[in-house]
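Derivation of every value follows stated rules applied to the coordinates shown; laboratory data play no part. Everything numeric here is computed off the predicted structure, so don't read it as measured data. Cβ atoms are built from the backbone, for glycine too; each structure is taken alone.
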Structure I
Amino acid sequence: MTSLFRLFLVLLSTCILASPAAAGRAEVLALAKKGWVYQLRTTMIGRDMSIPVRINGRFLAGASICLVGERPHPETQEVLDQFRALLASVHGKSVPMRYAGPTARLCGAGRTVVVRLYSGRPPNSALTDDLFWLSESYQLGLPPDRVYRAASPAMAQTFFGRLGAGTHVMVKQADHVDLTPLEQAFYRSILIEELFQTFTFGMDILHFDAYGAFTSKLQELPYDLRRLPWDSEPFMRHLLRSNPSGLCQFDLFMLHAVARAPVERTNSDAFLAYIDAQYDDLESLTAATLADPRFATLIDPGCGRLLEAQSD
C-alpha cells in the first residue's frame, strides 16, 4: 500500500466520521454560543453599577404579560396568544395576559413583562413613564432625569434592580384591519422577534451572508434603514430581508434548552455543556414542537435547518 493511498484512506475515513449529525451539533453549539454566551459590556449612563446582573433565560418562565397603550390589533392578539401557547408547551407553565390600560403603573407587582403597543409615532413620553415606574418598583437605579426614545419600531429591554428585574417591550402594530401581505408579515415578524428575545435572553447575531439561509431569528443582515419611515413599504421590505420572518428550527431547540438547563446562568459555558450533553433529547423535543400545528404560523419555513430531526 503506497503512502499516497494510505493518505487517501485516512481522508476518506475522516469524511465518513464527520457525519451530518456531528456537523449539525457543532453548528448548533457555535450559534448558541454567539447568541447566548455573552457579557454585558455596556450599561445605561448614570445607572447604579453596584446592582448585580444575572442572566438566566428561565427567569420569565410563567411570568404574566401586561399590555398597555393601545389594545392589541387582531394580528397582534393572534401572535401573542400563539407565543404564549408555545411558552406554556415548552415550560409547562401558563403565561397569563391582560390589558391594563394606558400606563404600566396599572400593571401591579409580580413577575410581569410590560408590553406597550402603539401605532403611528412612538409614544416616547409614555415609554419614559413606564421605565420610571419600573425603576421605582424594582429599584433599577435608572437616571431620573432622562427622556427615553424609541430607536426602532420594536424594542425589548430588561433592567436588573435591587428588588428584581423589570422587563419592558414596546412594539408598533398596524392601525388598520385590512393588511397587505407585506404589512402582515412585517408586524408579525417584529413582535415574534421581541417576544423570543425577551423570554430567552438571546442576543442579536450579525449575519453577513446575503445569499445563505438564516438559521435563527436572532440573525440579522445589516441594512442602513435610518432614513426610511417605519410605515413605508421600503422599510418593511428591507427589515423582512434582514432576518427570518418567524422562528427557525434552531430557535425552538434553544427554547427547550433554556427551559431545561439546570444552570445558574444561561450566558455561561455550563449552558453550552448542558446542550452538548442533552443534544439528542433536545433535538427530539424540537421535532415534536416543530410538528405541532398550533405553532405553524410562528415559524419561518424558509429557515435553514441545523438539526437532523424533522417535523414530518
Structure II
Amino acid sequence: MFTYFQSAAGALLLHAATSTFLYGNGRVMGCSSILYNSAANPSVFNVPVIAGIALATYAVKAFAPQYVPDYSVVNELAPFGQYTTLIAGLFTGIGTKWGSGCTSGHMLCGLSRLSIRSLVATATFSSVAALTSWYLQTAPAGCGQAGTIACHTLSHPSTQEVYTVIPLVLFEILLSWGIRNHLEVNKYSQTLVSVFSGTLFGLGLLISGLASPSKTLGFLALVPPKFDPSLTMVIFFGIVPNLVENLIRKYKLPAGAAVSKMNLPTATAIPPKFVLGAALFGIGWGLSGICPGPGIIASFLNGSQGLLWLAGFFVAYSLAP
C-alpha cells in the first residue's frame, strides 16, 4: 500500500540522521562499512550507531509495533527457501565491499553530495535489484491481508497517527540541530552523535517502510499491481533535503561539531570491479529486499533468518579480496 505519510515522515528522520552524522561527526553514514567495522575495527563512529539502531528497533517493537516489518510475507516467496537470506547476505557483503557502499552511503548520502561515483553505483544496484526481483518473482503479488489489493493503492494515516508522528519528527529534527551545534571535540560528543544518528536512522527505516522487505521489493517491482511507490518519498524527503543542506552548508562543520574536520570519501575512479560490486549488491537486495541498514534491524527482529543474512554479510565482506 502507498503509505505516503509514514514514508515521508520516516524519510525526514533518515535525512536528520545522515545530516547529523555528517555535520556532527564529519562522516558519511554508510551502513555497510559501519556494520562491518563495528566488529572488525570498533570505534565511536560505528559501534554506537549500531547501538542506536538497536535502541530504535526495540523501542518501536515495544511502543509502536505497527511499524515492525512482517517478514513472513517475503519468507514465503524466498526463491531458495531458508537459504535465501544467507545467499542475499553473501552477495551484499562482497558487493558492498567491492562497490564501496550501499543504499545509505551511495543513494541517501552520495547522491545528495552530487557524487558521480555514487550515481553509477545507485543506478547499477537499483536496476540489477529490480531485474533480480522480477526474474525470481520475489515481490508479493499484492497487498492487504489476502494479497489482493494493488500495492499502489493509497493508504491514509489515522488522525491519531498524524498527531503523533508529526510532533515526533519535528522534535527529532530540532534536537538534531541543537546537538550538532552545541558539542565539544571529544569522544563523548562523538559517541552521542553516533548513538543519536543511529537511533534516528533506525526510526526512519522502520517508519518509512524501508526496513520492510515486502515494501522494498514492492518498490523494486516497478509495475502494478506489485509496485509500491512508498519509497519514492525517500527521494523527496530524504535525499533532496540532504542535497539542499549540503548546497547551503558546503560541508563546513558548525562551530559546535564533535570533530574538528570533515572526513569525506575522496575516491572518484569507477573501475569495473566497483560496478561489478554494485551489481552483486543489487542481486542480494533484489533477492531479499534487505540492504545493510534493514539487515541490522532484521538481525534483531527476524530470528534465524535475520542472523543468516548477517552471517553471510560478514563472511563475504571479510573474505572478499
Distance in nm of label points 7 Å out along Cα→Cβ at positions 118 and 214 from the coordinates reads 2.4; which among I, II
I
For which of the structures I, II does the calculation of helix-only ellipticity at 222 nm (-39500 (n - 2.57) for each DSSP H run of 4 or more, over all residues; to 500) return -13500?
I
With relative contact order in percent (Cα under 8 Å, 6 or more apart) coming out at 21, pick the structure among I, II it was computed from.
I
Taking 20.6 as the value of mean count of other Cβ atoms within 10 Å over residues 62-69 derived from one of the structures shown (I, II), identify that structure.
I
Determine which structure produced the value 1.5 for distance in nm of label points 7 Å out along Cα→Cβ at positions 166 and 198, calculated from the coordinates; the candidates are I, II.
I
Working back from -0.59, -1.47 (log10 I(q)/I(0) by the Debye sum over Cα atoms at q = 0.10, 0.16 Å⁻¹, computed), options I, II, answer is structure I
Of the structures labelled I, II, one was used to calculate distance in nm of label points 7 Å out along Cα→Cβ at positions 94 and 150, giving 4.0. Name it.
II
